[in-house]
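What follows draws every value from the coordinates through simple rules; no lab data is involved. As the structure is a computational prediction, the values presented were derived from the model and not from experiment. Cβ atoms are built from the backbone, for glycine too; each structure is taken alone.
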Structure I
Amino acid sequence: MKVALDVSAVPHQVAGAGRYVVELSRRLPERGVTTTLVTRRDDVDRWATLSPNAARAGLVPSTRVARLISEAWLLGRSRPARESDLWHAPHYTMPRRRVSPCVVTIHDLTFFTNPEWHERSKVVFFRRAIQYSAKHARVLVSVSSYTARLLDEILPGHAPVVVAPLGVELDKFQPDPSGDAALFQSRGLPQNVPYIFFVGTVEPRKGLDVLLEAFAELASEIDAVELWLAGQTGWGIGPIEEQIAAHPYSARIRRLGFVDDEFLPALYREARVVAYPSRGEGFGLPVLEAMACGALVVTSADTVMAEVAGDGAQLVAVGDATGLADCLRAVMAATVDDRSAWSSRARARAENFTWDSCVDQHLVAYEQAVN
């Protein structure tokens, strides 16, 4: 089978949905799929490193508006599209003019359910794009059963859906802490500080406002505890920046920025607790990565993260700062035996999610699309 995979929306700092596209691009050629990566014109060399066994076609303009126009009206009839059995659009949108069947990945439907979490211009654009893809794609890929159920509710009559949960590199994200001391030292960070760890793009839906409120309560009781925040800056962060600046324990809040994959597992492992109080996601990959490292995780109930976490994490109601503080306090006070048992459950749960299984489901979707 020959697949053209549009990777043009993946930023240079890879996280979340970008990680999914990178892993797909690496693994499809290993499964015998002749894969052409359709990249931005200035991004071909990076993809040669990320996915050396795939062909590359640098056809896409660099600016966002030009990229979307190109996708809609040009790429679907480009040479890679003509020479492939199908076109995979891994980020909601798909070509309007096309010569081959399309598979489209739908990560979440928050543009419909919670438009306040996004910039207004993106809400308008992506609602229309998702509605179009749901109707015109040959097959939809959903990264969770949670989103697949929402597709049925919000967009009835959509194309067939294949659920392909994301995965985790179990060899990289693993519980062995033997190299952590050297990694912390190389980054100039203390390893012996009891810290609560959050990683994710800083934006309104991530629940950082709730975490900061919960941390104020904990920090008033536990002298040494710190809050470490990792992740790149998103949109609408003004209120969060103000909350951090005015926080009574701002001196104990560390901003780490974007963290590379070499150091991220160590940060998960050494944290007293990983807090991911997001209000909603397509999947919530940090929860899975943290559990794979044997970390003690607290995340949000009645969300896709709860579906992913199973019995491997503690759950707190969305937006409940008091409940979050209570749960974090209990986790930090847990005995060594209790922490060990929880860590083992977390790792066991994470082992159910692999990138190979994710690719298996994509191959199912591709076969449906071309037959």
Structure II
Amino acid sequence: MRNAGTCQQFVKAGTSVPDAVLKLQAIVKRFGTVTAVDRIDLTIERGEFFALLGPSGSGKTTMLRIIAGLERPDEGGVFIGDRDVTALPPYARHVGMVFQNFLLFPHKTAAENIVFPLRMQRLGRAERDERLAWAMSLMRLGGLEDRYPNELSGGQQQRVALARGLISRPALLLLDEPLANLDRELRSEMEVEIRRYQKELELPFIYVTHNQEEALTMSDRIAVMHNGAFEQIGAKTEIYTNPATAFVAGFVGHSNRFEGKLVEISGGLARMAWQGDAMLVPVPRDPRPGGAILFAIKFEDLEIARAPDGVDRTGRNRLAGTLRDVIFKGQTANYIVALGDGSEITISSAPRGLDLRMSEPVIVHWPVARGATFHV
């Protein structure tokens, strides 16, 4: 039903698309004594799927509202293409928005909800009908034109909200946690669908979420926000595998953490004293021997073996412990290991081929180059 070329041609016909590059310059937003956004600079390229990822209260929704024109920054500028839109109202920015709660009119049909922005723009009937037919086809809503929101499933309501956001041919589309209220199965389906729409349209999407799986599944680049500022911006693979800060290491993916003291730097690795033992870990940025450091390593970077295991110590760290629990997750299992000091460490691996018993002595091991190290 959908045709990628037709989708692209329809959207690119709009006069706003050549300006589909967003620039934020030194944006500051305060609410009383609280600084919600603290001197943010950002550029979004044409055709990019960009995720703003962070916990509640990090400033990501405020950022989106500033881009949309629903909030006015206290400092800085918002540019779409070559236009300074900082002082323009939302309707003059050529920006579409999809909200967490969809905000569909309950007394309007699906078609009436979708076409509503065009009525506000006073477009003629012929053009409204043409754009509605395109949006309905794109979102696979054929046959649902006359249904009211309470007669639609959650996924159908989501598609209606997306169609309404796209029908005005925006320069970019803003999405504020639009999948938060869907069940897990439907959310996974819509993650794939939304990314497909975005790639077909070659339109910039800015997607706000606190769900790292959504950000990693859909986006090209991610900005991790914390306390109103960017902790790290980069390709999603870079964010996941090479976190720049301890916050990013803890927020993106699941990591074990060890705090110790940086003893020395040798051979491109740092020696960390921990619980009377020593680990070889990646060198932290700006290394300061003698200082406290935090070493973070993801669950899946660890391996587990029965003790004694004969694992070669060359180039690997090893910790002895006892198996406390196994949490089956389908394709993977989490092995919870109690260490000698009473702390626990988690290993994620395939559950097949490792027949371990509870309270059995085990060895946890990993290559010395894995993980990330930070000063604390």
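For the set I, II, ranking by mean count of other Cβ atoms within 10 Å over residues 62-69 places II highest.
Looking at distance in nm of label points 7 Å out along Cα→Cβ at positions 38 and 142 over structures I, II, structure II comes out largest.
The greatest value of Kirkwood radius over Cα pairs in Å among structures I, II is that of II.
Quick check for you: by mean count of other Cβ atoms within 10 Å over residues 270-277, which of I, II is greatest?
On the way: I: 24.9; II: 16.4.
Sorting by mean count of other Cβ atoms within 10 Å over residues 270-277 in descending order puts I first.
When helix-only ellipticity at 222 nm (-39500 (n - 2.57) for each DSSP H run of 4 or more, over all residues; to 500) is computed for each of I, II, the one that comes out at -7500 is II.
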